Structures are given as structure tokens and as C-alpha cells.
Structure 1
């Protein structure tokens, strides 16, 4: 089956996201946009996944538990899991690897926690926009150990990508795809020839509601569930409706 998915979306728990990026608003907008599946991928944390899962059931949108992890090298990596329990267990390892210091909300923005009624129940105190002590060579196998998948985020960008930080793809990267942003330019392959051997997974990296939209890309999945989406990624079942990949 065709699954139109946007697998990189931030709630207002990420300090760089708009305050109206509540779990309920995100899922409702995804439904209006015609998306079948989304992933909640806040920076180094997954504490707003639970309410998003609840709204996913209400709006008939598959919500995949996830996180955007920042490695030791300041490379952003999307990590997706089949269950809430898996991503929270992964979060525990991630937070043990972080140097804890308080968030300065006046500079970086607030980090809002929501309940299942889409109400703010507090703010996360420790700064989330920071590198962990998990190396890029370790994150892929670490995510698999918790039943998930991890892959490089927005490789076309000039910051926090594998090419901006490392200038090459990690040698032990096990999959045949990478993520590109929706604003990716057609000359990306010319700029980074190494990408010729990878499929390109388009994702919005949404930080405000206007960025949530259906792309010209879908995944070929056996069913509409997190396990099938992750399997489609692992097996490189990424299809574009047009020939252009970006």
C-alpha cells in the first residue's frame, strides 16, 4: 500500500519550534494535508510522543515514535521506533550521554511538555539543543538495538548534516537511503556525488504548522503501522510520483 509520510516533525518541546506545534495541532494538520503517517522527532527527547499517539488514533494518522539525535560530531540523525516503550528506553541512554545544563528560554526558546488534552503541563529544564556523547559511527547500531532505525537527517543542508560536519557518509552506515529536506535543490547529486548510490527520503523537518504538507513521495508498505514503515525504509521502498527526487 502507498503510505504518504513525513517522518521528521518537531513539537514545541524542541526550543526551535513554534509554540503552536502542539501534538494535537500537528496531527490535525497532517490529516488535513493528506498524510498517512508522521514521525514526532524532537531534539534528543521523546516526551511529547505519548499525546501525539493519542491524537493519531483520533485523526486516523499513524504517529511513529521518534527523535532527532545530535551526535558527538554535531550530526543530526533521525531515529524511529515501533513503540513508545522503545523510544523512551532509547531516550534514557541518550540522556545519560548528555552534558546537562539549564535551557535559557530567552535565547533558545521554551521547551513545552503537553498532556493528552493538548495542554501545556510544564517545561523541560535541561537544554535539548546540544550534542550528545554518542558518536555517528555508533548511533545506527544503537537504534537497532532498541528495535528502531537511525539515518542521517537533511544531508543537503550546510549545517548539522553528515556532509557539513564530516564531508562524507559514515563508513558503517547500513542502509541505502538518506533524508533530504523539502527545499533540496536539484543539483544535490552534483554537489555530493556520493549520494548517487542512495535513495533520497524527503521530509519537512517541520518547526511550524505551515511546513506540514504531503510531498510527491510515498513508501510502499505492507500495512499502515510503524513496523511496516521502518521495514519499508530498511528495504529502500521509497517511491516518487515524478522522476525528480528533489
Structure 2
């Protein structure tokens, strides 16, 4: 494992990574971690009055501004909003980024989503771990196994989402709000959804559940091999 610790947040559209993972990035920054945001698409079809090509440029600029506030590296993959495939080409691109940045943990989407790009991101991320971790695949960067995968809470990914991990983000919330507001879809008064209100409410609710001012909820991914326990009896 590398000496430095890093959190990687992989979002389906520019703004997803910041909204669901920006507070976690900041909390880990305070602990000395580095970070990288990965955008699978720019979410360019979400501009209700702007053509996709024009909105793509806007979203990229806003993503770079948000990354600067979060003091994070940022990567953009070349896929189109609503058209993200599930295949080995996508998975190798993610695997190469994992090898390049060597994240300690990854935050990404849960599979129970109303948006196909979110569920496809979930599938691609999990599949990419095999390509990233196997040393016999010779690539530009050495193999790397990620120590932890967490599914972040996202208003579009709530189907069967039952978190098991809470992270206190009380001290970094104001900076998180500033970063999220880099996106006009968050800060504009006539945006498509009340993102700021939803994430504000979620952070207060999760904080109340754990006895802090604000928290973000996460679901820890445990692959099959990590769930095999040897016991001498079934007594709890």
C-alpha cells in the first residue's frame, strides 16, 4: 500500500461526486488524506434550456471549480449523459485510474437507483476492482487493491439503501455547501431539484441518528470472501 491515504469518489454525472462525497472528502482532508473526483459523464443533458454541448462546457468548468474548493484532483471520462455502458472498456478506464491514484477507499453509487447511469456506474466500479488489483495485467501503473468500497447516500439511489457507517462532517459542512454551490443546478433558485435542501436535511437527520450536528451515511461493501466467518457454534 502507498504511504499516503486517498479517497476516490466516482460519480455518474458531474455534481454527483461532490454532492454525495464532498463532505467525506473534506473530513478526510482534515485527517491528511488526498482525494480525487471521477466523473463518468458531465450530465450534459440536464440543462433544461441549454443545448447539451454548451451545458457540457458549463458543467466541466463548474466541476473544476468545485474540485478546487475541495482541494481535490479531478478526472473526466468521455461518456455521454444517459448513455453510460457496462463493459470492459469502461471498467479498464476506471481500473487505470485506480492504479494511477491508488485510493485507500472508494465512494460511489448504490445500485438501487432511479437513474441508469448511476446503476451502471455501480456495476462498472465493482467490476473494475478485479482489473485494477491483478498484477498479471500489465498496464502503465502497477496493480492496486482498494481497501474499502462505500456506497454514498444519494437522493436518486435510495431503493433498499440501508447505511451501516456514519461519518461526522459537522466541522466541514460550510465548505461542502460552498463546493456544491459551484454547480448552477444546486445554487440556482429555479434548479431542477432542491439539492441543497435535500442534502442539508439528510445531514441533519443522519447527524441526529448518531448524536452529532451533521453526518453523512454510507453503506460498506463487503464482498463474498470477506463475509465468510469460521465459527464453532451459531451462538451470537
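Taken together, the values in this text are just the output of simple stated rules run on the coordinates, not laboratory data. Owing to the predicted nature of the structure, the values given are computational and were not obtained by experimental measurement. Cβ atoms are built from the backbone, for glycine too; each structure is taken alone.
To test your reading of the models, identify which of 1, 2 gives 18.4 for mean count of other Cβ atoms within 10 Å over residues 107-114 when calculated.
1
When relative contact order in percent (Cα under 8 Å, 6 or more apart) is computed for each of 1, 2, which one produces 22? The structure behind it is 2. Structures 1, 2 were compared on Kirkwood radius over Cα pairs in Å, and the highest value belongs to 2.
Out of 1, 2, which structure matches -12500 when helix-only ellipticity at 222 nm (-39500 (n - 2.57) for each DSSP H run of 4 or more, over all residues; to 500) is calculated? Structure of origin is 2.
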